[in-house]
Every structure is written in structure tokens, then in C-alpha cells.
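Listed next: structures, encoded as C-alpha cells.
Each value in this text was obtained by applying a stated rule to the coordinates, not by laboratory testing. Being a predicted model, the structure only gives us computed values, none of them experimental.
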Structure P
Amino acid sequence: MVRGAVQGIAAVALLFVGTLFVADHHDRETFLAVVAGFSMILAGMGIVVGVWFWTACSGDIRRLRYWHTITSQSESATIVAPVFVRAGVLALVLFPAALGLYHLVDNAAYDSWLYGS
């Protein structure tokens, strides 16, 4: 979960930089709203599905790099579970940041660099 949170913080930095490349104010707000919405959905689904796979594996959880150790189709859940949980935690960190940045851009002064053109 810590790796997912750290990757989420890196995604927030990328989101901030990516927001500056969207010049129009309305387009910038729309971009941030869409990112917030998708990350909210991904966070919910990723965590729920990942925890479900995690409980179905009965504690036999493997890293993605150990893909070659899988011998049957049912063992693929042992690798998919942490991937879903990590993606869900990443999105869980990204969602409030995108929503907060949306409100920051929305309340920015007209002549500021954060407002856009």
C-alpha cells in the first residue's frame, strides 16, 4: 500500500504539470473534473476487487515479477490482487488532489497563471 501511495504522490505531481499544459480555463477545469471522477471510480473498484482477490488467495500473494511461478489459471489471482490494490491506492491519493486542484483553479484570480487563458 505504501508503494501505491508514493506512486499516487508522483501522479499528483504529474497531474499538476499536465494541468499547466491545458491553456483554456474551462478546458483546464474539465480536465481536472474528469481526472477526479475517473480516479474516484478506479479507487473504489481497484481496492474492492483487489481485496476480494486477496482474500480468495488465502494469503498466497506474489509479486508481479514472479509471474513465471504460476502453474495454473487460478494462481494468476495471486499476482493480480496486489496490482489492483496498488492501483486503487494510487487513485485514492490522486482523487482528492485532483478535486482540490479543480477548486483551486476554479477560485483562481482571472489574471493569475493558475487561471489559464
Structure Q
Amino acid sequence: MADLAAYVQRTAGLPWAWGRQDCTIWVADWCIERWGADPAERFRGRYRSETEAMLLTASGLLETVAPEIRLRRKAAPAEGDIGVIEFRGREVSAIWSGSHWLFRTPRGIAMALGKVIAIWGD
């Protein structure tokens, strides 16, 4: 199984880039590493700004990404599972660390116990 701590350490300092290294692409890159599938394949390179990302997810992040995720929906997360959480009134893609949700911000990796909207994993 892929090593979540190593993934976080390796990617935490990467520069933020909409459509290449943002909150949703960061989680999708983890999916590639852990499960060998890219739930963001259809979206990569289709947006280059926050405005374009918002237009792409206008129906909501969950509604946009859920059809692309080929993992089992779950009621409770296990370490390394992915999800969509609500953080400060926004839906964000995140990875469960075992104790907190991890997500990518322009300043690096953040963690929170945000309201869970959906979870996927093994």
C-alpha cells in the first residue's frame, strides 16, 4: 500500500497551480499512487485559475467529482481514504490521515475535522 506520510512529505512544498497542483488534483494524485486510478483525468489541464475551477464545479465539488471516483462509498474513513469535506463553508477534496482530514492549500497542507460530505476508499 502507498505510504501516506511519505506522499504528504514529498508533496507539501510543491507550488500551488490551479489544474496541476491544487486541492482536488493533490487528492487525485494520491489516488493514482494508492489505487492506480486517476479520478481527475477528465479535469486535468481544463482550468488554470480559481475562476475557471469554480465554473467547472459550479454544480458543486461533490457532484463534479463523484461520478469520476471508482472506489467504494463509505460511512467512516480509514487512513488513506479520500473524501469531500466542508471547510469554512466550502467543499474541498481531502485525505483521511487516521485522525484528521488533510487537504492542499496555496500555502501547503492543512488539516481539519471538517464536516464530512462523502468518503471513498477500500
Structure R
Amino acid sequence: MRIACRFADQSFTITLEDNPTARDLFSLLPVDLTIEDYSTNEKIAYLPRKLSGEGAQPFGDEAAGDFCYYAPWGNIVFFYETYRYSRGLIRLGRLDGGIAPLLLRGEFPLRIDPAA
């Protein structure tokens, strides 16, 4: 499964993991959200409802370009710098083609669709 994300003049795709949380996100599409900067290494967007956390487990090999769900807050996370796993974080996938689109700072309308 792949999704297409667009905000401002940025567009990119993400290849999703094969897990219940990623499939639950895919079932919400298409969806319009707001993407905003959070901390110094990520952008976040709040979903209209919480996703399934079934089968969630700790993971390693964290890297810029990871796309995750933070279950305690019900938001999706786009990491553009290094980070460390924390409890409640579920990896949904990874950006295809690099993190450059995430470097635009600010708050913008975000559209997520199934990728063609």
C-alpha cells in the first residue's frame, strides 16, 4: 500500500508497512488534515479518529523519513531528522524519495490519498 501526501507546493509518497494500524489509516483515505511543525525533528497532523493499535510493538532502526502514528495523542508523525523510539509510537511506513518535502516550515492544509 502506498499513499500520496500533498501540502503547500510539496508532494511525496509513502510506502506503508503491512500492519493493522497502517491498514486502518488507509481505510480513512482520502482525508484532509493540517500538518504542522513539532519539536525540531518532525511534522505532525491529527486524524479525525484514533487508529487501531493492534499488534503494536517496539521497533529499532529509527531513521529520518519514518512515518509513524503516536497512539497516545492520535496523531501521525513525519520524521525529518533522527529520533528515538518511544512507547506508543507505531511505524506506519517510510517516505519514498527522501525527506526534502518535509523541510518546509509552517502550518499547511494536508491532503492524503491512496497513491495511484
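Name the one structure among P, Q, R that helix-only ellipticity at 222 nm (-39500 (n - 2.57) for each DSSP H run of 4 or more, over all residues; to 500) of -24500 was derived from. Structure P accounts for this read-out.
When relative contact order in percent (Cα under 8 Å, 6 or more apart) is computed across structures P, Q, R, the figure 44 traces back to P.
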